[in-house]
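Down below are the structures I want you to see.
Please treat every number below as a calculation from the coordinates, not as lab data. If you're wondering where the values come from, they're calculated on a predicted model, not measured in any experiment. Cβ atoms are built from the backbone, for glycine too; each structure is taken alone.
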Structure 1
Amino acid sequence: MKKYNVVILGALGAVGNEFRKILLERKFPIDKIRFLDLTDIGKRIEFGDRTVTVEAPDNDSFKGYDIALFSAGADVSLQTAKIAADSGCIVIDNSSAWRMDPEVPLVVPEVNPDDVEWHKGIIANPNCSTIQMVLPLKYIHDIAKIKRIVVSTYQAVSGTGIKAIDECKNQALEVSQGKPVSQIDVYPYQIAFNAIPQIDDFTENGYTKEEIKMVNETRKIMGDNSIRLTSTTVRIPVIYGHSESVNIETEKKITAKEVKDLLKGKPGITLVDNPAKREYPMPIDAAGHNDVFVGRIRDDESIDNGINMWIVSDNIRKGAALNTIQIAELLIRKNLV
């Protein structure tokens, strides 16, 4: 079996840590591997049966490497991705930097795998909340054509990074002990035992950048600019696992039962939908798993062709690291690397 030289940029972050775990779990065919980060340079990391020293990225970091997995933020990606691509290394970027660039594919392997074929050295990984939504919706769209989507997300603090996880845990401990919260740095307000209806900055129209991302990315991935979509994104004190309440309106009638039958057994989807037994997706169950979990599927009785559903996924795995690595595996299967 052919092996590949792999670089991880942002190797010590929440997603970088997950990159390392998943590469080993899936026995990705690695020859050489390099860990790059902006902090803790020189730190030695165990990776399988080898020890890898963390390096700072420079213009020569990607020479002789085949695939680079990026998760170091949009600013770093904008500065570095083209350098890597010009070195002959295909970049799969987890930040927002390249997602809406018309020259860059935005890929969920189960949804639009053929888009990797027109890459020019950079492939974008979508927003975590977009990934988990489009995966089940694509199957419905192919059958009944989705006209409109209304989505409200309830997003875990891990989507903001390790500092947010630590802050949430520390605040929860303080509050549970009857103490005042001593530190509010990552979010504008206390996140423990709270819900903050703001993810990313607000724009002039009152929507946040996160909400606008979901609109634009969904249309690009689904290949259909006619889909109307509105979103509200909320941060909640869950560590791993984004949840979404999704309402869709379709051109062709499709029933809740037909949706359940359609999604059952589909790659990357686990159907958990048995209200009589109180079985439905929850982030505590999705955490650490690869699939997108779908349940609470029911007919929207307020319109003729409407469906409601509840979608949950581990945002760091499928929403970031796993999807990125699945894109790399897709490149290998298609002999594009």
Structure 2
Amino acid sequence: MPKEIQIDLFLELSKTNPIIDVRSPGEYEHAHIPGALNLPLFSNEERAEIGTIYKQRGRVKAVQRGLEVVGPKLAGFAKFALALKSDNILIHCWRGGMRSSSMAWLLEQVGIECTLLTGGYKSYRGHVLKSFEKPLKIVLLGGYTGSGKTDLIKLLKEQGEQVLDLEGLACHKGSAFGAIGQGEQPSSEQFENLLSLEMEALDGEKVVWIEDESRNVGKVFVPEPLWRQMRVSPLVKVETPFEARVERLMRDYGSYPVEMLAASIKKIEKRLGYDKCKLALEACERGDLEIAAQISLLYYDKAYGNQLETRFGETLPHLPSVNFDGGNAVESVERLKKIAQDINFGAL
């Protein structure tokens, strides 16, 4: 009989052993343990059919139909698992029930040791949600759109600093233009799974740099416990000349089709105002992307400025800051690290 283990040990073993997720392709595509391989016992349609039989005709009939469906697939399952060349394979389904037990039984017949996850993927999700309560010494990088916060986050990581790149995990840069040039966003659940993996690797005694974000990053949301920590964390303002910000936006987005940029501008029409939106769209149509960028920046500057005033009030002018125009990267990163060293996290 395969042994069952709790989620903490399961994830520890996954660092050196493969995980097989035997849920249906639809379940896996929606969200899964990062790094897990999908070897579905049933297709999406088969799972739906067997579920219907279970509800209407009972467990025995559902099991019989399941055996009919799985039988022709057994050799393929074994071939897939043997190709992994692992002495131990970690297996889970949704709740740690029949699907994972059946796969483990089959693989043990061909000499592969299998370990099951107690409670299945459902127990993993409980672990993920709990992980967001981990206390962190967060320092936020704030600043207007185009100020280079993402560039600084990458530079800090390259120098060995701890970072949580929320935009990178979300495949979105946060603004109405944030989806341009990015891959498809993960589901909110998969975003949480990826974020949990990153958070668990962090040393809670060291500073963690996070870009100041809205609660939503595109269509996904920062988990509430982490968001609460972020809202009370110290913030460093990144100050960049307006012209340098326009240049950065041109560099980041200027090569994309005008239709794509215009569609993004249309998303903020109500907040930008009809007249300004019309001017920005007309600038796009005639290829004057710099004017369109300037108009958009003025909107985002006002919106973010209002947010900062609401959050920090009279203390806003006294927040620490770093100047960054793109050409002074080394100095800017060193300034950031010095600011972090001087923060008394115990007093927060």
Structure 3
Amino acid sequence: MNSRERMLAAINHEPCDRVPTDIWATGEVWQKLREHFGPEADISALLHIDSFAGCDAKYIGPALPETPANEGVNFWGIRTRRQDYGTGVYYEQCAWPLAAATTIDDLEQYTWPSADWFDYSEMRAQAQAGHEAKALQCGYMAPFYFHNLLRGLEQSMVDLAVDLPLVDAILDRIEEIQSEMMRRLFARAGNLLTLAFISDDVGGQNGLLMSPAMWRRHLEPRMKRWCRLIHDHGLRVFYHSDGAMEPLIGPIIDCGIDVLNPIQHACPGMDLAPLKQNYGHRVIFHGGVDNQTVLPRGTVEDVRRETRMCLETLGAGKKGFICCSCHNTQPGTPLENILAMVETVQQS
């Protein structure tokens, strides 16, 4: 099997010659891999990493505001500031465009992005260049996450409890722009694509970020509409939520997701064997390998043991699992641990 065939087999709940692999990592980790293998090396090919390829539209909208050298801003007006922690650099949010909004009228003063701000003309060429070798993933839909980014995490949580009309108005506008962008992406290259990406964290380290009732009120209808949109174009749904989100896994699968990421099993309720038993016949798992403790601080043998545990549970029968770290591998993670994770899958 080549990488595309292996990924498609996993997504279709079919047996593979081996469990497919993926790598999610920060820029510093990729730089470490380039230093090890050489600047011109094809790291994915050398390590036999299957992964997904991607394609996207190009921003051609209004000029973005000027920012200080250590800051950035995107087309939502969300500002970030460069923070160097010694082992890694992160761009952390420093301004929230709708933090001061108190009424729906306030929302009208904000310049909402438009699907017209993007050039979709190169989408098909991008997809054609990659689809024979790799399964292709596109898009980014995240209603509550963008609510967080626009309002601030604390205020967005308060909104859920005290200002339902404002929540609805914000989420409606986010859904509208992201849905229209997806329609245009799919119209250009849908028959060459495999997956579309929905990311909306509902779990924290120790439990849900919101009650199931809040999720059903605000997010379930939007999830269903997005899954239907994606399926209507012949694509599968890749859904991301960190944390202890087990109480909502069943309802989220009911919305129509096909792949669940990242399976953060260090969190309560996210034990691997029960997840496979309860949900493995309905969803594909992506991720699993602990990157909070084992990958950054464990020994090579710890990593091999952790990876084997994921393969034996989430990947039982070499079906329904794509092995990866449970979110981005961070700076400071020993190179030998990253290689041990990949090699253990190859040897399985």
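As an exercise: distance in nm of label points 7 Å out along Cα→Cβ at positions 95 and 191, calculated from one structure in 1, 2, 3, equals 2.0. Which structure is it? Provide the component values of the computation, followed by the final result.
Numbers: 1: 2.0; 2: 2.9; 3: 4.5.
Going label by label, the one that fits is 1.
Upon calculation of distance in nm of label points 7 Å out along Cα→Cβ at positions 247 and 303 from the atomic coordinates, which of the structures 1, 2, 3 produces 0.8?
This value belongs to structure 1.
Among the shown structures 1, 2, 3, from which was the value -8500 of helix-only ellipticity at 222 nm (-39500 (n - 2.57) for each DSSP H run of 4 or more, over all residues; to 500) calculated? Please report the intermediate quantities before stating the final value.
Working: 1: -8500; 2: -16000; 3: -12500.
Answer by label: 1.
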